[in-house]
1. Where does the value 5 come from, among I, II, when relative contact order in percent (Cα under 8 Å, 6 or more apart) is the thing being computed?
2. Tell me which of I, II gives 1.31 when you compute Rg/Rh (Cα atoms, Kirkwood Rh).
3. Work out which structure the value 2.2 belongs to, where distance in nm of label points 7 Å out along Cα→Cβ at positions 218 and 306 was derived from one of I, II.
4. Which of I, II yields -22500 for helix-only ellipticity at 222 nm (-39500 (n - 2.57) for each DSSP H run of 4 or more, over all residues; to 500), as computed?
Structure I
Amino acid sequence: MLTNKATMLNTKLLKGVVVGGLLLSFPQVAGAESRPRNADSATYYLSLGKEQEIARKYSEAWRYFDKAASFDPTNVEAQVSIAEVCTKMNKMAPAIQALNEVVKLRPDDGKALLKLGKLYFNFSQWDKVIAIMPKVQQQLPDAKNVAYMLGKSYYSIENYGKALEYLQQAVKEDEENGDAYYLIAHTYTTMSNYKQAIPFYERSLKLDQQTSYETRVYEFAMVLATAGKFDESIVWFQKALDKGYKARDDFYTNFAYTLADAHKTDKAIEMMEEMLKRRPTDIQLINGMADVCYHSGKYKEAINYWDKLISLDEHNARPIYQIGMAYIKLGNVKDGQQLCDKAIAMDPSLAVLRHEKRM
């Protein structure tokens, strides 16, 4: 057999066999030196799984980790490894199953509970989050975002009292959490507490200019309008457009009504006229334009729009009644009363409008 010092040194670095006096060598797999020699152990399969995970071969890694867990069901590291690699593969069910096994083996393992809770949170399993995260708060009081996850979970199941409790806690823990501020704002809006929502919208829009930003800007404009802050609302309507909001006619309708409420009637009518070009027989839009004119004192213009409604539906008594009221406003009381009486004869339910006016 031919050997020399060089080949002797190589045998320390490379595995190989001697064939016909020549050493045939093979490169070692990363981590092979530290791999356990006993091929029939959980530790051995764990080491193989780690090698595959490092190589980003997650399916193979999962297979080895699963073998390790099968060999030793009490091996916590194997279950944690399954959970981590399955999470990378977006395999929710096996990841959750593995973490549940860890929690069974170690009921007081706060870190495992936190991972399990985060996984449930990422997949919108709100009830599971609510069941797990209070235990995490007890075991890991310094864990981040736990209050936020609880708050969003309660918000998602429409328990707004609990949602506010945890979300308020979340913004105290992290003053830069824009989504938590937004959820507080939207919770107040859902409960029709618009004025209370305003500062939280402002804070959230300042912090988070990425997540559906232009949509939230429009939402804030609507909240301001509903709270009676019309001039401020107009600024945010325009900002939504500037930020690229894909406005539809409902946007322009709300914008126009806000302009009217801010006593910018001409701009409101101009915007609605543009809509009318696209929707020339839209009864609701025409009636809205008439209302805007009427409530801003433009009675003749209002009559013109109500006349359009009558031309579309001559049996519609309401615009006849409204024209009668406009005549009265213009000082033509006799003709106005006659039109109101005619409308009530056509539709007796309109009598309530006259009653409300008298009251």
Structure II
Amino acid sequence: MTLEKQYELKTPGAAVAVAWSFDGTHLAAASNFGGDLTVWGPAGNVVSQFKRIGGGPALSGSLEFTHGNSQLVFAPPASAGSDVALTIWNVTDGSIAFSINGPEIGRDYAFNRGQIFLMSPNGRTLFISTIDSSGPPEFPSNVIIYDVDDWAPLAVSKIRGGVDAASFFDNGRLVAVATIDGKIAVLDATSGTVLREFPAYARSKYGFLSLGTIAASPDGQFILVGADQLSINAGFNGDIEAQRWQNSIEPLLLFKANDGMIVSSLKNAAFPIRRSQWSPDGRYVVFIDNDDGLFIWCKPYSESSYTKINVNQLSLSFAIAPDGKHIAVTTANGITVFRII
């Protein structure tokens, strides 16, 4: 597979999040640290552009279309109440259609505000994890799953260790979660039950590696995780063995979803890995590394089965079109759309 640049779309400030509508006709981008939202139509024409005052989006999932291409799911404005998790914005004029509450009504906003959220492949279910998503066992719920038809909560759950990234798979029946403390958890999307949990990277006396991204294959077979931040334990800075351990870390690991066994890995990328996503048909998985490299990794997921191009701009996130043939990538100037050939 190769990538061919199709066109570029400008945004006010650097783009930080991007989403396709479910029919593939519209694109939306958050830019200027989430202060601006831009929506383009089928011909690349600007449908709407409006401002928002509030904190920026999470790179691992925080902008989605809903109800066709007429509304956007995005972070609420700074003026939102403590109970609000996210806001549904009208595409045409940037007005707020309504807001959705989080899992801990009546508590501080950090227990409710959506940090990471993503829509299921069929557009019927929305997963949200909250900003303050780590803490002791008695800590409140940090995950809520909604039925998008009526925005009723389907499940409320607690992910130990907090949530760094999430990905629907197995036709939307399951959610794979990368936890802040370096584990992979698999949730039932209808009940919120944690079905299984396993560590991604082996623990070391030299330091700790957190997870920055996760992508689960549509067929439910595989889970890909990307390394995020490396923390060296006190007393090992400059240690030769600690440096060897650091140099041995593989930025991406591919696991079997059913038992957590490592299937493959990829060394030729620079972590932190900023974003990853599987194609809708499951033929390939895409990710962006810390050197602004856009990778397409294909079956059989070996060291020789990937394509890489350099975006050559600050590239933080991307989205794959529903047809699996186009990728929209955020840059310092807006969005670049590539065709897969």
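1. Details: I: 5; II: 15.
Considering all the candidates, the number was obtained from I.
2. On the way: I: 1.31; II: 0.95.
Source structure for this number: I.
3. On the way: I: 3.3; II: 2.2.
Only structure II yields this read-out.
4. Details: I: -22500; II: -500.
This figure was derived from I.
Readers should treat all values here as calculations from the given coordinates under stated rules, not as data from a laboratory. Since the structure is predicted, the reported quantities are computational estimates derived from the model, not experimental observations. Cβ atoms are built from the backbone, for glycine too; each structure is taken alone.
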